[in-house]
Every structure is written in structure tokens, then in C-alpha cells.
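Computed from the coordinates by the stated procedures, all read-outs in this text should not be read as laboratory data. None of the values given here were measured: they were computed from a predicted structure. Cβ atoms are built from the backbone, for glycine too; each structure is taken alone.
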Structure P
Amino acid sequence: MPYKELKVEKLYYSIGEVANLFQVKTSLIRYWEKEFEIIKPKKNKKGNRLFTPADIDNFHLIFHLVKERGMTLKGAKKKLKENKQGTEQNFDIIKSLEEIKQQLLEVKEIL
């Protein structure tokens, strides 16, 4: 999975930092910001986007639906609109299972 977990939590992240986290171009982030209501970065006086950790979590959820599960943007929008909480819970479960899998693989290598 190309998403890299944040190590040091900041209040705001630039669009370049978010793009690096997900290994995508900044244009995709700008496009998804326009397409999805749940991504609402703040803008400074220069007009630069400043993403909060909540924005990054929402972007990660969209990234999972579109890039990892192969949903269309229309399908992802519909899923988030109809059942955002259930989608988030399923996503959290998947993340937990992937972490457990990684730990088990590490234990397997040690043995």
C-alpha cells in the first residue's frame, strides 16, 4: 500500500506533503478536493492549501475506495454520502488487519 503513516503530527500539512504521503501528484489532490465535500483544506493568505490531519484521514478513505478497491469517483461519492460512518468503520478494520498481517510476517521472519 503506497500510503505512508504520519510519524510526527503537525497541525497543517502542505499539498506537497500530502501528495508525498500517498505518492500521487498534487493535481489529483486538488481534483479530489473539488469532487468530495469531506476534503476542505484551509487556505492561507497566499491561497496555499493547508490540510489538517482530519483532511488527510478523509483523503486516505477516498484513496482506499478509489485506488485500492477500484471504485469510480461517482461510486465512492455515493458510498460516502449514504453510509460514511459504516465505510469508515470498515476501513479502520481493514487497516487493523493489515497491521496485524505485517506483525505476523515480521514474527515469521524472526522464526
Structure Q
Amino acid sequence: MEIALLNARVMFQKNAVTVDAICNHKNEWTDVYSCYATVSGEGGTETQVAGTTVDNADLAFTVRYCRKSAEITTDGYRVLFGGEIYNVLSIDHMNYKRKYIKFRCQKVRR
């Protein structure tokens, strides 16, 4: 893979429980890792739910291997790209050669 293809900035976020001054527990998304990625595999389907059209878009983000990107799992992490939020569905370590990691993600409905 050419380095020039890594041209899209993505931000990985982790869901963590934070405690405020009066000991209230809240779930918050905190920024964990930001890097450049190759965006590919645009696809998905549109379905009809309760009379509205729902877009189930999915993308694949390929990033260079590093310790921070290798720690990301499918539960508790999400990706921010282009002002949209994507849940991580699966992770492909590309034959464990420690060069690239591919994250298959689905767009979050809001």
C-alpha cells in the first residue's frame, strides 16, 4: 500500500465512565487516537423502518499498524470521520504482518 493513499483524517474514541465533582457517574466518549487512513469499501443498504428510509452505510478504514491502533477493539470504541460517527464492526489485522489494520465500521443512526 502506498503512503499517499492514507489521506483521510480519522479519530478513534473510547467509551469511558467519568465521575464529576458530586460523584455522579456518566458515560463519555474520550479521544484516544487520531491518524490518517484509507477509506474504502463504501457500501450498505437502505431499509424501510416505520415508514422512513434508514441508511445503513458501512465503510472500511485502513490505518498503519502501531501500538495504539492494535489496542482498539470492537466493543467500546467508535470512529469519527467527516463529521459522522461509525461503530467498529470488525477488525482485520491483515495476516498479522504488523503493517496495516483494517476496521470495518457502520454509520450510527442519530
Identity of the structure behind 34, 23, 5 (criterion: semi-axes √(5λ) of the Cα gyration tensor in Å, for residues 16-55 alone, calculated), options P, Q: Q
Which entry (P, Q) yields the derived value -500 for helix-only ellipticity at 222 nm (-39500 (n - 2.57) for each DSSP H run of 4 or more, over all residues; to 500): Q
Relative contact order in percent (Cα under 8 Å, 6 or more apart) - structure with the largest value, from P, Q: Q
Highest-scoring label, criterion being distance in nm of label points 7 Å out along Cα→Cβ at positions 40 and 96, among P, Q: P
Structure responsible for 1.9, with distance in nm of label points 7 Å out along Cα→Cβ at positions 64 and 88 calculated and labels P, Q on offer: Q
